[in-house]
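Visitor: Have a look at these structures, which come just after this line.
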Structure I
Amino acid sequence: MIEWQWLEFEHIPRGDLYEVLRQRQEVFVLEQKCLYPDIDGYDQAAHHLMAWHVVDGKRQLAAYLRCIAPGVKFPEMSLGRVLTASSARGSGIGRQLLEEGIRRAEALHPGHRFRIGAQLYLEKFYGSFGFARASEPYDEDGIMHIDMLR
C-alpha cells in the first residue's frame, strides 16, 4: 500500500522533509558518488511528490520527485530529483511515481511541456512515458545525461 503526498515545500512536515533530503543524499551523492549541491535553491518553488510505504511496521520513503513550475528553471515545467529508495527497488514504484507525477503536474500546469535532465541509461524508461531526446549526451557530475522533452 502506497501513501502519496503532493505538497508545496512549506507544507512538507519537518520529519518528512528530513527523510526526503536524507534519501536524496543517499541516492544522488553517496550511491552515485557525485559531489554536487543537491540543495540547489529550487525546492522552495517546487511541488514534491512522495510515495511512502510501511516496512517492518515503520513508514519509509519509497520514491520521490519534485516538479518545478514552467518559467522557474526552464520555459517548460520540470520533473527532477527522481528517486526510488533502495528498499523499494524492483517493486514497480518508479513507474508508478512517474505516472502519478506526470498526472499531478499536468493538472497543476495544464498545457505545458515537460523538460527533464535524464541519466542516459534511463532514456528508454523515460521514453515509455512519451519523453523524447532533446540534446546530445553530456557529462553532469560524472554521469552521462540527456535532456528530454514531453
Structure II
Amino acid sequence: MSSTYNGFTVEERAAMKEHAQEQKKASRRTSRADKAAQDHQDVLAKIAEMQDSDRIMAERVHAVITATAPALAPKLWYGMPAYALDGKIVCHFQCAAKFKTRYATLGFSDQANLDDGTMWAAAFALTEVTAEVEARISALVKQAVS
C-alpha cells in the first residue's frame, strides 16, 4: 500500500475555487432581498452554461424544486445549483460534466429529513428527467423540508 497523497483532482480544485468566489461574492451583497435575487440569477446562469443534457435536466430539477418547496432558496454551492433552507443546503444538483461522470446527481445533505431507519439514500443518479422522475423528486423534496 502506498501512503503517497495524490491531492485533489483538477475538477475538485476548480469546484473549491468556485465555492470561494461564491462566498466572496455573497459577502459583498447588501440586503437579503438583493442576495436572494442575485443567488437565483446566479443559479439560472450556471444552469444555462451547462452542456445540453445536463442543462435540460438541471432546468427541470430547478423547476420542480422551486415549485415544490418555495421556502428553499436557490444558490450556488461549489459551482452547482443548490437549494437552502435558513442558509443551510438541503439539496443540490451536480451535472455529469462537472466531474466527468456518466450521470448527473441529485444529492441531499444531512439537513434533509429523509431518514428511514438506519440507512437511506442521500444521492440519486439522473440520466433523464421524466414525468415519473419529476414526481419522485417532488416527493423527496417535500419530505426533505418537512
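Just so it is clear, none of the values below were taken in a lab; they were calculated from the coordinates. None of these values were measured; they are calculated from a predicted model. Cβ atoms are built from the backbone, for glycine too; each structure is taken alone.
Visitor: Please state which of the structures I, II yields 0.60 when FRET efficiency 1/(1 + (r/R0)^6) of positions 12 and 36 (r between Cβ atoms, R0 = 30 Å, to 0.05) is computed from it.
Guide: Value 0.60 for FRET efficiency 1/(1 + (r/R0)^6) of positions 12 and 36 (r between Cβ atoms, R0 = 30 Å, to 0.05) corresponds to II out of I, II.
Visitor: So distance in nm of label points 7 Å out along Cα→Cβ at positions 28 and 60, computed for just one structure, reads 2.1; which one of I, II is that?
Guide: That value comes from structure I.
Visitor: To test your reading of the models, identify which of I, II gives -6500 for helix-only ellipticity at 222 nm (-39500 (n - 2.57) for each DSSP H run of 4 or more, over all residues; to 500) when calculated. Before the final figure, lay out the partial values.
Guide: On the way: I: -6500; II: -16000.
Corresponding structure: I.
Visitor: Turning to a different aspect of this structure: Assign the value 42, 18, 18, calculated as Cα extents along the principal axes in Å, for residues 52-115 alone, to the correct structure from I, II.
Guide: I
Visitor: For structures I, II, calculate distance in nm of label points 7 Å out along Cα→Cβ at positions 20 and 44 and state which one comes out highest.
Guide: Comparing I, II, the top value of distance in nm of label points 7 Å out along Cα→Cβ at positions 20 and 44 belongs to II.
Visitor: For structures I, II, which has the highest computed value of percent of Cα pairs over 25 Å apart?
Guide: II
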